[in-house]
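Next up: some structures, all given as structure tokens.
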Structure P
Amino acid sequence: MDLIYVVDDDAGRESLSIKGELYKYLVKVRRHKEGDRLMFRSGGDLAVAHTYVIESIDPRALHARLLGSAEEKVEASKILHVGWCVIDTKSVEKVLPMLNELGVKKISFIYCDRSQKNFKPDFSRFKRILESSSSQCGRTDVMEFETLKNIGEFITKYPDSAVFDFCDTVLSGDEKFKTILIGSEGGFSKDEKEILSKQKVYRLDTPMVLRSETAVVAVASKMLL
């Protein structure tokens, strides 16, 4: 099964006429031609795959006919929810496609003591990045986002969360937790460490100091792959 698909809200109709930027992408970038088959999914229901055949291509439009539709879900076999103390949104955007490909289920962005408060996660932009990522990797469920005001609120809402920080316990990948908290640059403050004193804490088996975004990708890889 070819996992790569195209998102189009008209997917499922008997025929499609593709124009504009998507036309340029399919014809000039992916170099599709008459007779090729394409998989489309609707943004409203990514679980259903619609297979089309290209019937004709003219200078401004690609015309395709529906061959069939079927539910074909592509989701991670494990669940991982990341609590991520807010960092520069540009750094988040760089690794967001990786986290999507790995199968991270949800990200809670938290304003920790050492977070720069001027950074505001742009969920609309994040969702556009994820749409492009998912169409390339085949993922059909949508990553969830939320924002929380501090560590205390996060732990109250997710009391069984594990924590990524300096400690003696190395993360093996076989742990059973589904939520892990990762700090911003500079780690957790003294007050936050007090709030987190009863949580299980893990580290990666490296002597290096990891940037926040590196830690998120490394931990997700360890837990999900």
Structure Q
Amino acid sequence: MSLVLIVDDELSIRKLLRQTLERAGYNVADAADARTAMAALENRRPDAVLLDLGLPGRDGLELVPLIARLGVAQIVVSAREGTDDKVAALDLGADDYITKPFDSEELLARLRVALRRRDLNGSTIVSIGDLTIDLTAHLVHRAGIEVHLTRKEYEVLAMLAEHQGRVVTHQRILSRVWGGHDPRIEYLRIVVRNLRQKLEAPAPVGTLIGNELGIGYRLQASR
């Protein structure tokens, strides 16, 4: 069973998270500060980290890229609700961001997605329901029928597929797909709208491509 490291300076939160995780069958380790967390990452080699940002002595945002480089799934669990903090954490390599207070079942669902995405890294085919995205052949099929996309539509979809289940910020998508051509978010919104029309209909909007208001988009993953 996966080992999850809880990094939070509040004892009550660590106890709540430990109870939630152990009830769901996970092995659990915890740390109350950045130094202890880094030692646990080195010695215990967890599969996932639940990371608070308000740590004593060192801001949790500084740990996000260090954890990302280890290939460990990580979800920020923080009381910080500002969009800037969410965007920064996601851009630095966090898989997801949940604000306190949180729903335990939602946290477990997002943890499952983050772990599944880590296990699937390196796979060139992403499947969601009847949708298949072949990242090597650059082909998209729905219910076995090829879906024809423009170059920009495919590039946006492919980027979301590479990070399935994880929010990808507007700026990261714009920088990669549009490069240095002074991209505007309106361009991205048009492409996403077209993708939804081609891939989601007749299902409700947002069934496949979710919108994190003011932050970015997420290619949904089954939970």
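All of the numbers you see were taken from the coordinates with simple rules; none came from a lab. In this text the structure is predicted, and so the values were computed from the model without any measurement. Cβ atoms are built from the backbone, for glycine too; each structure is taken alone.
Quick look at the values:
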quantity	calculated
Of the structures P, Q, the one that 2.9 was derived from, the read-out being distance in nm of label points 7 Å out along Cα→Cβ at positions 41 and 81	Q
Structure with the greatest value (metric relative contact order in percent (Cα under 8 Å, 6 or more apart), set P, Q)	P
Origin of the value 0.45, where FRET efficiency 1/(1 + (r/R0)^6) of positions 33 and 161 (r between Cβ atoms, R0 = 35 Å, to 0.05) was derived from one of P, Q	Q
For -13000 (helix-only ellipticity at 222 nm (-39500 (n - 2.57) for each DSSP H run of 4 or more, over all residues; to 500), calculated) the corresponding structure among P, Q	Q
Which of P, Q yields 51, 37, 29 [Cα extents along the principal axes in Å, calculated]	Q
Given 78 for percent of Cα pairs over 12 Å apart, for residues 57-112 alone, calculated: source structure among P, Q	P
Label whose coordinates, when distance in nm of label points 7 Å out along Cα→Cβ at positions 65 and 97 is calculated, return 3.5 (choices P, Q)	P
Read-out FRET efficiency 1/(1 + (r/R0)^6) of positions 49 and 89 (r between Cβ atoms, R0 = 30 Å, to 0.05), computed value 0.40, structure in P, Q	P
